[in-house]
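Read through the structures below before going on.
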Structure P
Amino acid sequence: MLDTRYRVEIPGGINLEAQVVGPIPRCFAFAIDLGIRGVILFVLSLAAIPFGSFGLGGGFFLIFLFVIEWLYPVLFEVLARGQTPGKRVLGISVINDDLTPVTLGSSMLRNLLRTVDFLPLLYLAGLVTMMTNRRFQRLGDLAAGTLVISVRETEKSAPVGDIVPLAPPTSLLRTEQISIIEFLQRSKQLSEPRQQELARILEGITHDRGANGVQQLHRIGAWFLGLR
């Protein structure tokens, strides 16, 4: 039986888990983003019409095309927790294969290689690659070390309740990000005193202690999971 659960073991024998998604939701998300990019490009090309008489209209159009085609997915994936508008509608998100948030470098690499995935036409290489590996990674994902997961499934698996996500006050190492996510996911299995004891270890991040420190870690963990 095909198991779409993806598991990562971190030091201490702790397992993190996510639900990878196949080509169908990814294709729908791509179609939505393609439509949005088309509308933006159309509006910007209309704005460039007055410059046509100066021979600049075509130049502006090519600049708009480059920016929309290459920066649109990268900016959304990095600044919106791995979600372009199409991915948000489908409830999916791009992350690193160690289940940490996608970085600028990995996002740029996976999107630059979309050209290779497109070959020979209609993303055939990317589709074939996705269908021949258990993580449904296209060539760009394999090169960048990224995955596309179901955010809705992640929300169900984490005891988030009414937690309001909070961005970390400072940049964190991947191991620290993973530890905070695991702390959130396992919080229901831990007593309140034990949670406070563990939260004291990360007091340098939360700048708080006791119940407030635990709450801060829960909120930061929810932010790393891409929850809202």
Structure Q
Amino acid sequence: MEEKQYLVDALSVNESWRMFRIMAEFVDAIEELSDIGRAVTVFGSARTTPDHPYYQKAEHLSRLLAQQGFSVITGGGPGIMEAANKGAAEAGGTSVGMNIRLPFEQTPNEFANVKLYYKYFFIRKVMFVKFAVAYVIMPGGFGTMDELFEALTLIQTKRIKSFPVILMGSEYWKGLIAWLKETMLAQGMISREDMELFRVMDEPEEVVDYIRKFVIV
């Protein structure tokens, strides 16, 4: 009985220390990012190669954003994230990579000139939205979809102030948009107003112009 109680007490202590580690990770991230100014967070697949048109568009987009005075935030990994960090850094801008420790795929790219490392997904997600004035969602997988729908949910439920959410790459997103309209909207699971929470665009210049209408750098 005493041994069992000892194990319970040990687990309780470990959970308490975990709370301190979570708090420390929040504090470190906020302090590190407090001076980056107005930032655009760019999401997209870690699997996109440098010769892919989406990689090249992400790089060009971030170069334009940096030239307009925006910082660029990504998840810090390869693929679209690398392209966005590269474009911002080469344009002389603040290029933030917020890395998550994963067993595969997430290898930090070399182009972020501000690097953070997270153990906890949920802290990283808070930082993405806290410091962003806009989201650009490029083609990606589950992680990209997760960030997209979390942002839309927070805006829809008015937990955060509305900001531009742009899906870049109409060919990639057209199937999802059709499903939202023909299934979710048609069955009353979302409203027509919810379909206005995001925009679909293709060209980097168009995206930057749209963001600038909402944000003064």
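Starting from the value 0.97: which structure in P, Q was Rg/Rh (Cα atoms, Kirkwood Rh), for residues 44-123 alone calculated from?
On the way: P: 1.11; Q: 0.97.
Structure Q accounts for this read-out.
For mean count of other Cβ atoms within 10 Å over residues 68-75, which of P, Q scores largest? Don't jump to the answer; show the numbers that get you there.
Details: P: 15.9; Q: 26.0.
The maximum falls on structure Q.
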Answer label among P, Q for the case where P(r) over Cα pairs in 10 Å bins from 0, in percent, calculated from the coordinates, equals 8, 29, 29, 19, 10, 4, 1, 0: P
Per mean count of other Cβ atoms within 10 Å over residues 140-147, the highest-valued of structures P, Q: P
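The numbers here are math on the coordinates, done by the rules we state, and not lab data. In this text the structure is predicted, and so the values were computed from the model without any measurement. Cβ atoms are built from the backbone, for glycine too; each structure is taken alone.
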